[in-house]
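Student: Quick heads-up: structures coming right below.
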Structure I
């Protein structure tokens, strides 16, 4: 995730033991949803939510976030929210009042006392919700297809999330099909789940998609593809290789069936990416080849984050931010295994693995924020990523990036401490056994550290204090030397504007990340100033390219707007020293270095 966020499957059951001793708990009902695709041209999903056993005022809510660690307030997309009472025979009775509690929560009133008999047995909530956003983190309905993250269109009852659910899709166009990794319901085009959380943990694709299926390592896989110009043979080949490696690594599948949803071409998200679910993943890519790294990352999430899960993300709270210090492990170390999978499954050469490792080092070292923001703090700050200025190099680092590096460093340190008898692989398998299979959740970084120490047989307090909770400079040479690697550095001088061209609009480009001591700051430029587009630059991205094409020493005059006032600011473009890193093998490694290097590249110990 990218990216992202996820949901745990829970089944709550009631046990009746001696009625004289224990009060019976309420029977589990089935909350039913009906989703119409009739208004695809208007991009409107029409939703009916049937709530059984509703004997008083009912509170319904729309999730504030899903898929991304961003509060996106899906409620603003809702139109025409209404409610009515229903009898046991499903006849719609009197209208019920609906009053807003907050921006994402409503109370449905109870029927009046003189309502017809049976009217209080069920409530029917109706609304439309608009979505036409491509990509695995969104939902979309148009003439071509529908892709649905169900938490983005379906309301829930906060205190009844544990009850069984069923969703039925109506008004599918001719020749459209449905796909979801959920049990089929009793009606046509319907799916069931044991809870709201389980229901919304599976995306739905509707359209004229293609696909195929295969069995591998004790599991059945379905591949659903929306797009053009994709090669089945190539796609199946790398999915088989990646799933074979990761399933064998983790001791077999934690599921019986798994579905890959792919969007290629016109209806793929321009930026690409993937979103993990317990038994499926949705991936958007420009080509089959570019999808391979995303598959390697997202499939490993079937264990890491979906089942090996931090306590801080449980239970899911759809109403507000859910903070965790563990995204460096849940996402970053998943990226570590994405790279391991590609190399160990022979989809990457050894040189490509080294190049990726060096790129991760270059990316981290190029961000001044690495000197003060720890990877735990980056995890906590994930909810700020929707703001452009937060992502500037002097403001933040990526928990994906440093987390991936920390994963490699942990592997090296564990192999060093155990003479290559243990590795990070053993840590993931131990966490799978101690937490996932036992139905428990780990205590963020402390829970990870305890398993690392259990596997390695020594303290890792120094590592976690310096490189996880702290922002110490990483002694790359010391770590890499364990495997007979060395880090080479190539220095170049490039132009430096002294600020970061941030969010743009038709009016101009906003200044962010202003560097203290730069020529731009000395000339009076401030964060938040809007640089007005010069003649011939019709779009912000054109202007951004114009700025980046300046050379060190060039005079630059910018016309800006600040609090309604326009002015000009002139300064000379500065310079900075950039460093490009590469990872290489030393010429004469020791026998021990060679064993550890081979162990990392092959995924073995000895």
Structure II
């Protein structure tokens, strides 16, 4: 099977052979196509079209040919819609014919959202080789524990040898450090062969600071009406329709040409658009309209807790986006496990169990509530009307690990019994869980922030990173800040690479066994009951300082019940054992026999009541 997304940008292979080239360059007087690496070869003038477009067709340009564009006769730039940058962000683009890849997964029809157990991974740090091909060789280990979907951190071409991926400047080009486009396609096909869906993290709120040439010939891409923490904002409103089309087509490109099962849109609170429809709604509606033969899942990261993008239709189906990463649930869990109350954790410090209970049963904890961390401003929108499947839960992810000065994982910060108890909650609760790579065996490797910018940026990024932590008591001393790893150092990236030998220690095997047991229970006991689950179906009660009882009405009418003592004190007042069949307990006495006089520290029990 051959797959190709047709788009108005970049290159298009012609049925008669050769390639059509198109560039939107409204600020350019002339554009010429430079084919091949030989600078002595005469550029081919491109015809100017209405609306700032330039195009040409060249019969001799076939797959594998290198090319770039000459702007106004002098500045040579890569194609912003390049499908591949073999020589990084400043090098020539390569013509790719997507029809050359023969997909072996024609029988793949996707997975329902309720079935997803998401595994977030960074291609470069997931294996020692750091390639798409090497990642494919590790898929069996994920399928064995019950993972059902990968979520790849951004792969769009970024500068240098290593990067988290959020500094990409060529949104259509998989980074050459990881392999060629066909290597990414082979990874996706290999995942599908094992029953694993694949989601991709994409960045539509900014371009990275190195390798972006758009300002030279298409400054209309950007606006100074808004600012993002990472640079110029994208001009989604008040600008040219081409800007919106560039990103809508990018979403379709990944889904149609790479057969992806969905996208996770990064930091959409930094996407500004006052027009109608909002670019997020425009993009999601277009995807829903175009792709109808299989499930496609769209997920947001949104610090604003904007519930409106998660709206359901009359049949309970997502109108636009399936779900949002739920930072509230993470922050409450983190405070409970570690006692950390610095930074944004301060908003959860007073009553972390109450925050966790609300997040589990209503989605957001902050639903218009005042956030002290944000200077007393209200944060969020009401979310209890949404089903719990509209919120992705996690104990770790790349942000929450990497935003720490040294990138420590939760195992370096919290006792094992606390981690196991919270894992037992998040993997069996109705919300789809997300696992960060290596979490399933308690990997020791940190995940600090890393990048590899040129000398003009490297120092500024290092110093800026260290200044960010100056407001924390532990880093007020300049000498303490100097110990924060330099993001550009090879040792910083190397420290983040998973050591797969570490998964075979007794402690790691025990953690993997716990994950496999919980995810098998999720598959058998929880997932079959989730379809049709509605909002306003969760209830929570608190018992003492750390006792929690929660109940959900599931899609089949049954009830799922949770009892937990989330603290080191075994004397938390125990609630009565609920009705229903026990399906999991950290301590056997919690699930059967006479009700214990007290609940053990860090204890969790789950029950299913078919009668509801």
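Student: To test your reading of the models, identify which of I, II gives 13.5 for mean count of other Cβ atoms within 10 Å over residues 95-102 when calculated.
Tutor: That value comes from structure I.
Student: Something else: Taking mean count of other Cβ atoms within 10 Å over residues 79-86 as the quantity of interest, name the structure among I, II where it is greatest. Mind showing how you got there, number by number?
Tutor: Numbers: I: 17.2; II: 22.8.
Biggest value here belongs to II.
Student: Comparing mean count of other Cβ atoms within 10 Å over residues 135-142 across structures I, II, which is largest?
Tutor: If we compare mean count of other Cβ atoms within 10 Å over residues 135-142 over I, II, the biggest value is for I.
Student: For distance in nm of label points 7 Å out along Cα→Cβ at positions 183 and 215, which structure out of I, II has the highest calculated value?
Tutor: Ranking I, II on distance in nm of label points 7 Å out along Cα→Cβ at positions 183 and 215, first place is II.
Student: Further question on the same structure: So mean count of other Cβ atoms within 10 Å over residues 279-286, computed for just one structure, reads 24.1; which one of I, II is that?
Tutor: Corresponding structure: I.
Student: Computing Kirkwood radius over Cα pairs in Å gives 25.5 for which of I, II?
Tutor: On the way: I: 26.7; II: 25.5.
Value 25.5 for Kirkwood radius over Cα pairs in Å corresponds to II out of I, II.
Student: Work out which structure the value 3.4 belongs to, where distance in nm of label points 7 Å out along Cα→Cβ at positions 319 and 343 was derived from one of I, II.
Tutor: Numbers: I: 4.6; II: 3.4.
For distance in nm of label points 7 Å out along Cα→Cβ at positions 319 and 343, the value 3.4 is produced by structure II.
Student: Among the shown structures I, II, from which was the value 0.45 of FRET efficiency 1/(1 + (r/R0)^6) of positions 383 and 591 (r between Cβ atoms, R0 = 30 Å, to 0.05) calculated?
Tutor: Corresponding structure: II.
Since every read-out is calculated from the coordinates, none of them should be taken as a lab result. Because the structure is predicted, anything quoted here is derived from the model rather than measured. Cβ atoms are built from the backbone, for glycine too; each structure is taken alone.
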